[in-house]
Structures are given as C-alpha cells and as structure tokens.
Structure 1
C-alpha cells in the first residue's frame, strides 16, 4: 500500500468517515452532492494501492472534499490523527 504505513490507519478511518457521512446525505436525498463526493472518494482506495507514495495526493483529495463540503473536514481530521 502506498499511503505511508504511518498513515494507513488514518486513511481507512477517513474512508469510514466519508461513508458514514455519505449515508446521511443519501437519507437527505442529496444525490447530486453525493455523486460529487463519490467522484472524489472513488480515487482514494486506488491511491492506497499505488506502488509509489501517494500520501500527499490522498490528503489533498480529502482537503478538496472538505473545502467543497465542510462536514467532511472530519475525514481530514481522522487522516491527520486529530480524532
């Protein structure tokens, strides 16, 4: 996996947070927002499988998501170990 070993747990916690928050949006009927969120998120697991270190790119995707939808800042916090 090529999110650094030190960040792998945080990466999985961030993905978990995104899924939980996305489920809430689905219940609210926010399908357009959910489509954008999933477009950003679908790339994250692939970054974890790359042969080169993609930790910074992974984090930037989380930053982008949090800028667009501030509620997802929690995912970034989990990645950064603030949780």
Structure 2
C-alpha cells in the first residue's frame, strides 16, 4: 500500500466519521425537540390558563430581548468592520 493509498483511506475514514457525527447530532437534536415538546405538554396540562399566559408572555419577552441584543451585536460588528 502506497502513502497515497493510506491517505485516501484516512480521508474516507474521516469523511465517514463526520457523517456519523452529523447523524448522531441530528438524532440528538430531534430527541431534544421531542423532549421539550413533552415537557411543554405536561406544563400546559398542569398550569392554570392564567399562569400559562404569564409564562408564555415572559418567554416572548425574553426571546424578544435576546433577538434585539443579537441584532445589536451584529450591527456593532458590521460597523466595526466598516471602520477597520
């Protein structure tokens, strides 16, 4: 086996490992989504509608604040690059 054959085999093994990791990460993501959905369903069944509305409002507020902060950081980064 030549050095080139060894490198080709190593590259194929690395590609296979990346594919395997990608599949595992996707499975992990799907499992997390299913778990989160189950937790939400349980919470919805146990919380009173008024309490659920408060929690949903707080979640929307937090997500909005996070989105605004992310947008602010992105704008600052673009302006920083523009002045460089």
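Here distance in nm of label points 7 Å out along Cα→Cβ at positions 5 and 45 was derived from just one of the structures 1, 2, and that gives 6.1; the source is 2. Work out which structure the value 0.45 belongs to, where FRET efficiency 1/(1 + (r/R0)^6) of positions 13 and 37 (r between Cβ atoms, R0 = 35 Å, to 0.05) was derived from one of 1, 2. Answer by label: 2. 4.7 is what came out when mean projected area of the Cα convex hull in nm² was calculated for one structure; which of 1, 2 is it? Going through each structure in turn, the value belongs to 1. So helix-only ellipticity at 222 nm (-39500 (n - 2.57) for each DSSP H run of 4 or more, over all residues; to 500), computed for just one structure, reads -24000; which one of 1, 2 is that? It traces back to 1.
None of the figures in this text is laboratory data; all of them are computed from the coordinates on show. Model, not experiment: these values are computed from the prediction. Cβ atoms are built from the backbone, for glycine too; each structure is taken alone.
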